[in-house]
Structures are given as C-alpha cells and as structure tokens.
Structure P
Amino acid sequence: MEIVPAIDVTDGRSRLVYWPGASAGVGAPTDRPDRIAAALVEQGARMIHLVDFDGARRAAPGNLAAVGAVAARVAVPLQVAGGLEEPDHVRLAFAAGATRVVLSLAIADRPDALRGCVEVAGDWLAVGLDPRPDRLAAFRWQRPKAPSLGALVEELAAAGVRRLVLSHGGAAPDLALLDTLVRRGDIDVIVAGGVTDLDGVRRLRDAGVHALILGEPVLSGQIDLTRALETAA
C-alpha cells in the first residue's frame, strides 16, 4: 500500500503549517507547499497529493503556480485535486506539473465532461467521493434519484475510471465496504483520511487498499511518515 502525504493549498500556501517537531521545539515551521513536499520526499514519500481549496470553491483551478513550484522542486508524481471540472482543467493541471488528477463526484452527472477528462488523463484520473450511504443520498444529484454506491461504481468504471478516492468525513473507514470495492479488481481503492495512528495504517494495508492519503496527521507529526511507509509496505 502506498502512503501519500497531502498538502491543502489556499492562496498558494499550505493551510496547515508543517512543523512535526513543534512539541519539542525542533525544526522550523513552513507553509510553503514546495518546501513541505521536499521534506516529505526526503523522508521517503513517493507521491504528493495537493488539494486546491480555492479551485474547489470556484470549480476551476486556483493554485496552478503552487503545483508548478512543487513539481519543480520534487521528482515524484503529484496528484492534484480540487477545481478540476473540465477536460481543459485537467490539461492545465498536467501542464503545471500534475501527474494524476482527482475529479469531484459532480462529474458523475456530466457524462460528456467525464468522457473528455478520461480521454485527457486516462489511467491517471480518479474520482473522489464519500461512500457513506447518507452522504451519497445527501449529494445534490442532477438526476431523479441518488444511485447506490454499487451502481455508481459500475457507472464510473464503465466510463473508464480506474481509481476512486474515498473520504469518510474524518471517520474511520468502513472496512467491509472497502473489502467489497477491493474485491472488484478493476478499481484501485484509495482512502483519504480517517487514520490517526499506525494501527489504522495496518488495517487498511491488510484490507488490500491501494493507497492511503494522509494530511494533518503527517504534517503535524502525529504520524511519523517514515514509520507509516514501513508499516504500509
């Protein structure tokens, strides 16, 4: 299982200051995404996940300069999420230095746009969603009835989506649900958040999850990245 550290970006800066040695007064804090990414790669990260919060709010890329700065600084793949709603948005992200892109669930109600994004990104595309039934039901669907998770996954897979990024609102991931998705075999299951210790890393590793995205626990030092990488291997 891959461990993918995440950096949330607003106005070109990380929303969370990186200072894993804060409790001991060791090291220096920084909110520059490129410096944070470089530190994470030095500790062994093999991919970085960047979340464009400004882009997510306006439904268009908002921090491409930050993506470019990170891409210029580290030689690992960059996965970018937030504000990617059109094929041209995906092209812009790739031009800035992204290697992978994550689309929002809203793309499921726009099959033409999804088709175009898949044509641009191919296997380097994922769709993010919260798989909890109540959250799927509460989503503002542009269709008469909210689909079940199984029907939605079938629909996305048929459109060429090969990766799903599953969030759980900070709650612990549902292992039974993950097992159902992993057993499909045609979708890489990536979990975003919901893990605060190494035991959580072990549970997802043993569940067959493809990757785990970790943001605040790693940036704050709550989870040691090097140990997480060793645990996930």
Structure Q
Amino acid sequence: MRSKTGLIVTLILLTGAVYAQGFQLAVLKYSGGGDYYANPTALPNLARFANEQLNLSIDEDVPYVDAGSLELFNYPFIHMTGHGNVFFSSAELENLRSYLMGGGFLHIDDNYGLDEFIRPEIQKLFPNDALVELPFDHPIFKQEFELTGLPKIHEHDGKRPQAFAIIKEGRMVLLYTYETDLGDGWEDESVHNDPPGKRQAALRMGANILQFVFLNGALE
C-alpha cells in the first residue's frame, strides 16, 4: 500500500494525463442502507463508449471502493449512485475531502430517492461551500458532444434536470446530477428498455463529464 501522500500525488498526475495512459473508474461504497450497488452495468458501458468516442483507455472493470478506504486514492474518478439513505462517518468525510482536494473527482447521480439524503452529506463534506447550479452553456455540456444541458432519461418527479457542482480553488471537485438519471441511461438496454435516443444522450453526457474532468482538469 502506498502512502496517502503518494496516492494524492498519483491522482494529481493522472488528472490531465489520462489521454496518455489507461486508468480506472470506481463506484463509491457507503453506509446508511442505500443501494450503492445500483446500476452495475452503467460504468462499464460508459467506459466502453468513452474509449470508442474519445480515444481513451479506461479499464472496463469497475470496482467498488469504501468511502473511508485509502484505496479511494487509486482512482481519479469516483461515481456514486443509489435510491436511499447515505451516511458518512467523520473519518469517511475526512478521507473523501482529502481525496477531492488532492486531485480526485466525485460524480453523484441521483437514481431517484437519493436527493434528501445526499445533500446534507455534501454539506457536511464541504460546510463552507454551497452547491452551484451549472448553466446549460457551461463547458461541461460543450465537450466532444454539443449538448443543450442535461438529458432527461427518466421522469421521476417530472422536474427539470439539474447539474450542481462544488468548486474548490478554481477546480470542480464534485458534480451532482439530479432529476436526470444518467446511470440508468448508461445501463444495458435490456435493464430499463430505454429508447436508443435516450441511452445515446446519457452516454454522450457521461463522455462529456469524463472529458471535462480529465482533459480540462475540471477547471472553472
């Protein structure tokens, strides 16, 4: 096991350099009873799509990593989803904060029902920073694919899809996508029977997120 400092340095080097080497995404495992394991085919499918469209070398094997584990620092991009309760201990919050401030990136996708639980945890994670809504002309929507905003994959409560971010020292460290359900759109077609157009829109948005984070260093 490498030291935490060494892992942070590795993350910083990976961010912005992933076009030259392969890397791996991971899914965040958390406590509280929520189904962190939802959408098991989502990230492998997104990795495959991004490899094809962006000429990346993302490993299609996607592990689960505990919020409080040093293993977190081995992955430059962490995805989080679920439908229910989320709880981070003080030690997990400290670990997540160190990971994000050290160069890591967290994408949270509300799979319907997560919102009321995750917002208080984000506030505990960064108590002095508010979630900022990204306008639809933000660069994250204007990467490889020119999008007019977040696609609406599943109706849920019928609200408009929104993208929120935490910006630290000029860098986006956390992206929270709400009322869109990108992860369901990334899943195998047989899981939700979403039409091809919606799945394509979700995958394009996911590829834009990856390109924004790694090619641009998630800079604002």
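No value in this document is a laboratory result; all are computed from the given coordinates. Predicted model only: the values in this text are computed from it and were never measured. Cβ atoms are built from the backbone, for glycine too; each structure is taken alone.
Computed over structures P, Q, distance in nm of label points 7 Å out along Cα→Cβ at positions 108 and 124 reaches its largest value in P. Of structures P, Q, the largest value of distance in nm of label points 7 Å out along Cα→Cβ at positions 44 and 188 belongs to P. The maximum of distance in nm of label points 7 Å out along Cα→Cβ at positions 100 and 204 over structures P, Q, that is, the highest value, falls on Q. For the set P, Q, ranking by distance in nm of label points 7 Å out along Cα→Cβ at positions 92 and 180 places P highest.
Can you say which of P, Q returns 2.0 when distance in nm of label points 7 Å out along Cα→Cβ at positions 36 and 212 is computed? The value was obtained from structure P.
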